[in-house]
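Bear in mind that the values in this text are calculations on the coordinates, not laboratory data. This one's a predicted model, so the numbers in the text were calculated from it and none came from an experiment. Cβ atoms are built from the backbone, for glycine too; each structure is taken alone.
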Structure 1
Amino acid sequence: MPRSASTTDIFSAIAEPRRREILELLAKRGPHQVGSLVALLGLPQPAVSKHLGVLRAVGLVSVIKSGQHRVYRLEAEELKTVLDWTKAFEQYWGSQLDRIKQRAERESERRRSGGSHARGA
């Protein structure tokens, strides 16, 4: 039996790629009406509304009624839970970046010091 998506957990909500895409659009372009999100995503309106409903249930988006339209906006502070969780893994990213930086610096120094013997010069 397929498991239904939890609407009470931010991690479950952002596990769906289309929901992450919606969050990215709202982050980059600001508040949007459902219709403009439909056009940008190329999805049927009911699908976009369903995704927005999940995001709203976990507090990642809020909605304001403007006449007959609903305008959705990102509630980015709610993503702090995700940020806090990923911080536990920062040490791995940092050490990888440090190694890349050191390698690039060694290569740059080798080139500056005329170490072009690797190219057969």
Structure 2
Amino acid sequence: MLYAILCYHDEDTVGSWTKEQDAAVMKKLAVVQDKLAKEGRLGPVARLLPTTAATTLRKDDPPLVIDGPYAETKEQLLGFYVVDCNNLDDALDVARDLAAANPGGAYEIRPVGVLNPGRVAT
């Protein structure tokens, strides 16, 4: 089963990291990602641009387009992983490995129901 591991953290904190600090975190995360990739379990991984680049379409009648994220929260959605796991416990183990590499914030784990696998050229 596919699980989405949604990465939340304080955007201001992460945005204040130096290039060296960010690279160090990415290097630690790459170890976890490489392991999952070698096992054939790693799906898409995305790092989202800051919420200042976000636009929200409110589904009102008529629809309303606003700048910024949908919700003002202490922690923002900064990225996600899609991982093939046997069950929730397996997905939690992956999230724990990611958390050890990048402490702080939170990971939200959700099963994914694929409606359309799609295909995007990179």
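Supply the structure label, taken from 1, 2, corresponding to helix-only ellipticity at 222 nm (-39500 (n - 2.57) for each DSSP H run of 4 or more, over all residues; to 500) with the calculated value -10000.
2
Once distance in nm of label points 7 Å out along Cα→Cβ at positions 40 and 112 is calculated for every structure in 1, 2, which label goes with the largest value?
For this comparison of distance in nm of label points 7 Å out along Cα→Cβ at positions 40 and 112, the top structure is 1.
If distance in nm of label points 7 Å out along Cα→Cβ at positions 48 and 80 comes out at 0.8 when worked out from the coordinates, which of 1, 2 was used?
Matching structure: 2.
For Cα Rg over 2.2 N^0.38 Å, for residues 32-87 alone, which structure out of 1, 2 has the highest calculated value?
The structure with the largest value is 2.
So relative contact order in percent (Cα under 8 Å, 6 or more apart), computed for just one structure, reads 47; which one of 1, 2 is that?
This value belongs to structure 2.
Kindly point out which one of 1, 2 the value 4.4 was derived from, the read-out being distance in nm of label points 7 Å out along Cα→Cβ at positions 64 and 96.
Clearly, the read-out refers to 2.
Hey, distance in nm of label points 7 Å out along Cα→Cβ at positions 24 and 56 derived from one of 1, 2 reads 3.4; which structure?
Label of the originating structure: 2.
P(r) over Cα pairs in 10 Å bins from 0, in percent computed as 11, 31, 20, 13, 12, 10, 3, 0: which structure among 1, 2?
Checking each candidate, the match is 1.
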